[in-house]
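Multiple structures are listed underneath, in structure tokens.
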Structure 1
Amino acid sequence: MMVPYYMYEWQRAALHPFRLAAAAAQGSISHPANPFGDSPAMRSVAAACELFEGSSKPYDKPDFRITTTEIEGVAVPVKEVVVQRTAFCDLLHFRRDAAHVGHRDDPRVLLVAPLSGHYATLLRDTVTALLPAHDVYITDWLNARDVPVSNGPFDLDDYIELVMTFLRRLGPDTHVIAVCQPSVPVLAAVSVMAAAGDPARPKSMTLMGGPIDSRRNPTVPNRLATTHPVRWFERNMISRVPASYRGFMRRVYPGYLQLWSFMAMNWDRHVGAHLRHFQNVVTGADEPAQMHRNFYAEYRAVMDLPAEYYLQTVKTVFQDHALPRGLMQWRGEAVEPQAIRDVALMTVEGELDDISGIGQTHAAHDLCVNIPDSARGHYEQKGVGHYGVFGGSKWRTLIAPRVASFIREHRV
């Protein structure tokens, strides 16, 4: 049974004084002036206080923390600029200093971040790897709990329209990259634009680790979506935003429920990570301890999703498999990937992906039958799971160069 949003907020407020006490105790014990702070007993207490405080506090949206990029061996300043605002998402530009890039003709890329719980900052590593050779824009999703109900609902159809709106804002010759969940709405948007002969349709489309056809090698999340009717998800996963937020009374899939779901998928792994962190704090292993803090500060920063979007996605993508079955519609208009003829298509998958199984993203090639073979590409990265497809060392050294090469090859 779902913990109602207002009850979750009450529990969080009730824990607040204990959380402050734990943080104060941890700070006092670890202070350099404390003569007993380095004893094993005191370090154990400090580690326990840190674990409690870190596990019970709320985490706000992280910063991208991207202020420079390196181009031709030179550090180039980068500034975040919002170029278009909408009720649920900002179009954010990582603007590289014009004095350093004015002579370059780098491809313009729209990076569509997942609207699946975490903020767009989850793609920090993706952006960082693309910036030296691309002019990068990203969909910076807003937390639905902060969107007043007067702004209306937001569903999968709205998502598809938003992708088209941003592509039109950026204009012709844009390349679009969809990471995970947005693979379906991006493919749908490009299909609609191609059918209409829209001049703003992208030059290339790269789909990475997305559920184009979740019937192929279904994963645990895929199977969960098919074991209950949509009504079950609405009854057990949807709640109304409490009065403490601007989105009061908006129906959402709360971030705290998503976080619990994420962690439940790999509970043993998370428990083990926290036990190792406790030991690292006690023994003074500062580097792995700080890596743990950084990871979970990002991992625990989750956002609420609009209920309409979440429920429509469950039904359309994971239950009806509407896109691969040729049944998907956008505002009453058929979504026809076969209409795409002059947009290059690349798909990327991870061998160990436990979110979007092998073959689910590659399925896009079977749907886009009129794209020439010369404008297609597929890459499967061995030894990486879902997050390794767009972040980490193999993304930076093996995947990103292939994506960049594909984009440059299909610029015209």
Structure 2
Amino acid sequence: MKQTITAGIGLIFFPLVYLHYQLFGRQADLWLFGSWRGEKYSDNSKALYEYILHNKPEIRPVWVTHNREIYETLKKKQYPVVMNNSWAGIRCLLRAGFCCGPLSATTDVFGHKAWLGYGIKAFYLTHGMPSKHSGYDEPKMKQKKTLIQGKRPWWLKLYFRMFPQKNPDQLYTISTADFFVPFLESCTLTPRPHIFVTGTPRLDIFFSSEKDPYIAGIRKKFPTAKLIIYMPTFRDAYDGGKPFRPFEQFGFDQAKFTALLEKYDYVFLNKGHYWDGLLSSTEYSDRFIQVADNPMLDIYSVIKEVDILMTDYSSIYFDFLLLRKPVILTPFDYPTFIKDKRGYYFDYQSELPSIKANNWEEVCEILAQNKYFSLSEEETHRYHKYLDGHSAARLTAVIEATLHSQTKQPY
């Protein structure tokens, strides 16, 4: 419905926007950044934005948001930021030569004002590398994928004419390794020459010596403890279904788990997916800590400092491997997840080398006996071409080359 309304508004204003583009073009040095539909300051777009801000004075980066808290916070830091609905925001949307976001190359910045984006170059910076079916490979997108890949009807051609930045043929994206390129090509319909293996900017923080103050506080209280962070993927919550509640099933025993954390000196950080919120409403002990989401949370600053990751099907698995620390995979609902939710691009059970637990009883056994292990550098290279902290620099060079070769310049 929203897409139909957007297309209708675009049809009305398209002549004016098109005329503006023909008269003034777009400014290759003005870059727009946004995240999570304008509601968060995080992810690859945040990392790239801050890299540009501190290292590329010839580029004018601007953060675009719907969130007043983000706007006020960045203003206090004297970072360039605009509200999407402000006149300053609209001017930026009309003039910028480049935009990017982790969920959508344009939606994270433009919101419902896609009709202002004619002629802009859009990079989809990805929220994570694809392993489970996503984007156009989700079951609900099958018909749309067939439509785009086939002989496009006149109305779809018209839609992509008005909104070229939404045409997959005009999209650009990035990967951490060649391993993911075929999956990205399939789920985004991005042409292979438009997929660049640069690494992802948000992982550059893994190579920083900066300490996260949140984790520093926990370390001060538990100086000898190993820190575990639990980050399962979402299930049905995004589409209006029930949030995932892992501590209410799969054999979770509160007393036993709490005792295990105390006995073996662990601290358990419980971080639900953004769509799910908190995975539990209860903190079972001072060693069971809820990591609440907020618009300014940089989860990569947090996970950089922990010792062990627990996840099921989340792409955070591949990110964390760059730290060369142990991962415990927890596919508690694997049969139903694969059957009812999403498929996988490869054999989950045999391809991923980390240890797996099928229920909370097995998790406790792994933790008690220290059965977890780190991947070798060779295994890590399968998912990361670069083991360094320079992804933002590589990506910036790619974007600049793309803009200079294709962006219509203002006179």
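Name the one structure among 1, 2 that distance in nm of label points 7 Å out along Cα→Cβ at positions 168 and 320 of 2.4 was derived from.
Numbers: 1: 2.4; 2: 3.1.
This value belongs to structure 1.
A value of 0.20 was derived for FRET efficiency 1/(1 + (r/R0)^6) of positions 32 and 328 (r between Cβ atoms, R0 = 30 Å, to 0.05); which structure in 1, 2 was it taken from? Intermediate results must be reported in sequence, preceding the final value.
Working: 1: 0.00; 2: 0.20.
It must be structure 2, since only it matches.
Which of the displayed structures (1, 2) returns the greatest value of Kirkwood radius over Cα pairs in Å, for residues 224-263 alone on calculation?
Details: 1: 11.3; 2: 12.5.
Evaluating Kirkwood radius over Cα pairs in Å, for residues 224-263 alone on every structure, the highest lands on 2.
From 1, 2, which structure was distance in nm of label points 7 Å out along Cα→Cβ at positions 232 and 272 = 1.1 calculated on? Intermediate results must be reported in sequence, preceding the final value.
Working: 1: 3.0; 2: 1.1.
Of the options listed, only 2 reproduces it.
Figure out for me which of the structures 1, 2 the number 14.8 belongs to, where mean projected area of the Cα convex hull in nm², for residues 192-383 alone was derived from the coordinates. The partial results should precede the final answer.
Values: 1: 14.8; 2: 12.2.
Traced to structure 1.
Every number in this text was worked out from the coordinates using simple rules, so none of it is lab data. Note that the structure is predicted; figures quoted are calculated from it, not measured. Cβ atoms are built from the backbone, for glycine too; each structure is taken alone.
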